[in-house]
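Engineer: Take a look at the structures listed below.
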Structure 1
Amino acid sequence: MELQIDSIVAQQPGVAEFDRLYIGGRMTAPAGTDIIEVFSPHTEELIGRVPHASREDVDRAVVAARAAFDDGPWPRMPLDERVAVCQRLRDAFAARTEQFARLITAQNGAPYSLSLAFHTRAAVLLWDAQIGVAREFPFEEYRRGGRNPLLVRQEPVGVVAAIIPWNSPQLLAAGKLAPALLSGCNVILKASPETPLDAYLLAEVADEAGLPPGVLSILPADREVSEYLVGHPGIDKVSFTGSVAAGKRVMEVAARNLTRVTLELGGKSAAIVLPDADLDAAVADLMVASYGNNGQACIARSRVLAPRSRYDEIADRLSAAVGSLVVGDPNERSTQIGPLVTQRQQRRNLDYIRIGRDEGAEVLAGGGIPAGRPTGWYVEPTLLGDVDNSMRVAREEIFGPVICLMPYEDEADAVGIANDSDFGLSGSVYAGDVEHGIEIARRVRTGTFAVNGFSLDVNGPFGGFKNSGIGREYGAEGFSAYLEPQTVYLPVGYEVPTR
C-alpha cells in the first residue's frame, strides 16, 4: 500500500491500484467486482483504482461494528485508554500530513499549500481539541431532583455511519471520527468516490494506532450504496456532510429506523462590508474567504454585500484582487486556484456564469476557462457584479470560484439580504467598530459568523440554520452528538458521593 501511495505523493506517473477494502480493521477482499477510477483534475489522467464497496460489504462492516460495539472492549474501555489509542492515531496522522496533503491535492485539485494547512494540519488540531473535550467531559454527574437525587450518565450512541464529501475529506473525517471514537462509538466511514485514495492512508494510520477489531471500517462507494448504509437497521447514527438535496434524502431514509442524524449541508454565506470597513484588509481576507479551496467550500463567502455609496470602489478593488490570483498546477506552492474536482463541476460553474449573465449580472473578473489551460478542469476565479438577491446565482450554491457582488442601501437592507436565503451556515461582517460588528452578528441567522476575519475554529460548534443542516460538529456540542443521556433515579435519602 505505501509504495503505491508514495508514487502519487512524489507525483510520479502510474496508477495506484488497490484490490481490498478496510472492513472491521482488516484489509479484506471485496464482495463484488466493481471499481472506482480516480482521475487527476489537473492532467485528466487516471491516477488510481479502488474497489467499489457493495451492499454485501456494508453488511459485513455493520456486522463487525455491531459485534464490536455490543460485546467488544471499545465502548467499555476506560476513557484514559481510549484517549491513548486516539492520541496514537492523531500522532500517526500528524506524521503523515504531507502525504495526506499531496494525495488530497492529486484527487480534488486543492492547492497544495491549502491542503497542507487546512485539510491536514487543521485535522490534527481538531483531534487535539476533541481529545481535550473528552478529558473534561462530564460523562456522569449527580443532580438534585424534585424528590429523588439523579445520576445522569452519557453513553455512546452506538454504530455510526460517517459520510464525507470530496472537498475536504480528512478534515471532515476527523470531525466525525474524533468525537465518535473518543465517546466509545464504532464507525463505518464512507469515503467519496472522487477522493478514496487518502482513505487508504487513513486505514494505515488506524492500524498503527491499534484500534480494536470492528471499531473502524472504511468503504468507498457511490450514493446508492451510501443510501443502503444510511437505511441499515444496524446503524444507530448517521453523520453526513454534503449537499442539501442529499441531506434531505439521508434524513428521509434514516427516519424509517428513527436513526439519529447530524447533517452539515450547503451554504450561500454573505460577507457584509460596512461603509467604515478597512477595504484593504477586507479585500485581502475575501480572497481566502470566498476563493479558498477553489471556492469548493460550504462556508465560502459567495455573496459579498457592498454599500451602494462605495460600491464602485469595492468593485474595482475586488476585480483587481481576483484578477491577480495565481491559477495553475495545484502541486505548485505558489498556486492559489487549482482545477475543480471533476469535469461535471467545471461545467456546472461555467453554466452558472452563463446564467448570471443572462439574468443581468456583469462579469467583473474571470468568466471562463483560463487561457493556456486546455487540459484540466479549470475555471477562472470569477466575480459577478450588480447581482440582485432574486437571481439564481445569488440563491443557489455554485460550489466553485464564482462570487456575487451585491449592492445594498443601508444596514437594515444588508442584514435583510444576508438573511434572505434558504441557507444559514456562515458569514462575515467587515466593520470599523468591532462592537458594531458584533451587533450585526447578532442579527444574522447563521451557525457561525466572523467579525473582521475569516476562520473555522475547531474549538467552537460548527453547523447551520435552515437548509444548512441539523446539529453541530466540533467543540463540546459536537462531542455530545455521539452520546445518549441516561437518567438513573436514586432512592430518596441516597447520599450523593462527593468528589
Structure 2
Amino acid sequence: MKVLDKFYINGEWVAPCMRATYADIIDPATEAVIGKLAMGSAEDAGRAVQAAKAALPAWSATPRETRAALLERVMAGYQARLGELADAVRCEMGAPVTLCQSLQAPIGLGQIQATLEALRDFEFESERGRSRIRREAVGVAALITPWNWPLNQIAAKVAPALAAGCTMVLKPSEIAPLDAVLFAEILHAAGVPAGVFNMVFGDGSVVGAALSSHRDVDMVSITGSTRAGVEVAINAAPTVKRVAQELGGKSALVILDDADLQAAVTTGVAQCMMNAGQTCIAPTRMLVPRQRYEEAVSIAAAAADAICVGDPADPQTGMGPISNRAQYQKVQRMIGIGLEEGARLAAGGAGRPHGLECGFYARPTIFADVRNDMTIAREEIFGPVLVMIPYDGEEAAIAIANDTDYGLAAYVAGTDPDRTQRVAARLRAGVVFVNGAMLDLAAPFGGCKTSGNGRECGPEGLAEFLETRTVTSP
C-alpha cells in the first residue's frame, strides 16, 4: 500500500504543516484501498505560495533558451517513465491499460512537446508605433486539475506556466494522486529550480479555496466541473486575479443526411464511450436526420453492446470502471432519470455489466427517442451514456446543437467538405471536430458559456500565463 504523506514545496518533499487527515486511494476496478493520501490545509497551500512567490523574480527573468532546455529535460524524463505513468493512471482511475499506454500517458508528453514548439517561436516583444509591447509572466499561478485525464491536464497547465516564466502551485485531484507524484519527481530530476513548481494535495473546498483566494496568487487555471469553476471564480474575485476555466460539456454530434451513417454513428459511440465516458468533450448528444434515425439507433446499440467492459489490466478490455464511487452513483442516478423521463433504452441500462460483481463498472448505455429538454440531454452525466435525438432539416440540427448551457465542443459528420465547414462555423463551441478528427495539441482548446473561458494548448495556451505591458516613448 502506498502512503503519500508529503507535499512538494520549494524543491523538497515536506510533511504537512499540521497533523494531516488521510484520504483513501481506491482502485475503482476492485473497490480496494491501495493507498493513503495526506490532505493539505490552508497553511500548506500558503507555504507553497510563498515558495512560488520567492522564486518568481529569478525564474521570470530567465531567457527563452533556459526555459526551452528545461522543457526538453522534462520531456526526456517523462519519456523514460511512460510505463510507470500509464500504470499509475490505470490503478488510480481505472482506464484500460491499452488506453493508458496509447493516450492517457503519452498525451501529457504531447502537451509538453506542443508547448516547447510554441515557446521557440513565441513573440514576447514587439513594436507598434511609438510603443514597445512586452508579454511577461503573469506571476504565481495556482493550477487545479481533475482525475479523468490527469496527466493531460497537469501537463497542459504546468508546461505553459514554466514556458511563460511563471512559478506555480499545483493541486492535483485527490482521486488521482499517483501520477502527480511521478510528474513532480520528473520535474525535480529535470532540475526545476526550487520554488518554481510546488504541489499540495487536498480538497477543493480547503486547498483549492485557499489557493484561489490567496492575495499572492496572480492567476488560477482550473479544469473541472462547472460548479467547481464557479466556486474558484467567486473565491478569486476579491483579489481580482485572472481565472482560466476549462469546465463541463454536453457536446452534440450533428450527423448530416449525406454522412456515411455506419462510420459516423460507430465513431460517435466510440468517442462518447472512450475513458468510460469521463471526457469533457465527449459527443454525448447524437443528432440524426429523422429519416435515418432508426437505422442509426440500431447501429449505435450494436456498437455499445460490442464494447468489452472489464478489468483495466486486461489488454482485451475496451472500457474500465467509472473512476470513483460518487461518480458511479451519479451515472446510475442519471440512467434512472432517463428511464423516468420516457427515453427508450436501446442498449445498456442501470447496474453493472453481467459477470462483474464489484468495482464501479457501468454499462455502455444508449438512449433513443430523447428530446433536447430532457434532463439526460441537458446535464453532463460524465459516464458512458449517449442520448440520440432526431431532427428535421439542417437548421433544426444547428438549433438543437446550440440549445445547451455548455459550449466546449461540437462534432459534425458529412461527406461534403463545404457543408461540414458551414455547419461547423455555426455551432457555438470552442472546438468543433469534423468527421472523427482528434484533438490537435498545437491548436487552442477551450470553451464558452458555462464550459468556461481561456484557452489551453499551443501559443494561445502559453499566452494565458502572460501579462501584456506597454512602454511608450516620445
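Engineer: Give the label, chosen from 1, 2, of the structure having the highest value of distance in nm of label points 7 Å out along Cα→Cβ at positions 336 and 392.
Structural biologist: Largest one: structure 2.
Engineer: Also, quick follow-up: Could you tell me which structure in 1, 2 was used to calculate distance in nm of label points 7 Å out along Cα→Cβ at positions 24 and 136 as 5.1? Working shown, then result.
Structural biologist: Details: 1: 3.9; 2: 5.1.
Structure of origin is 2.
Engineer: Computing mean count of other Cβ atoms within 10 Å over residues 88-95 for each of 1, 2, which one ends up highest?
Structural biologist: Details: 1: 18.6; 2: 27.9.
Greatest value across 1, 2: structure 2.
Engineer: With mean count of other Cβ atoms within 10 Å over residues 120-127 derived from the coordinates and found to be 11.0, which of 1, 2 does the value describe?
Structural biologist: 2
A short reminder: the numbers here are calculations on the coordinates, not readings from a lab. As the structure is a prediction and not an experimental result, all values here were calculated from the model. Cβ atoms are built from the backbone, for glycine too; each structure is taken alone.
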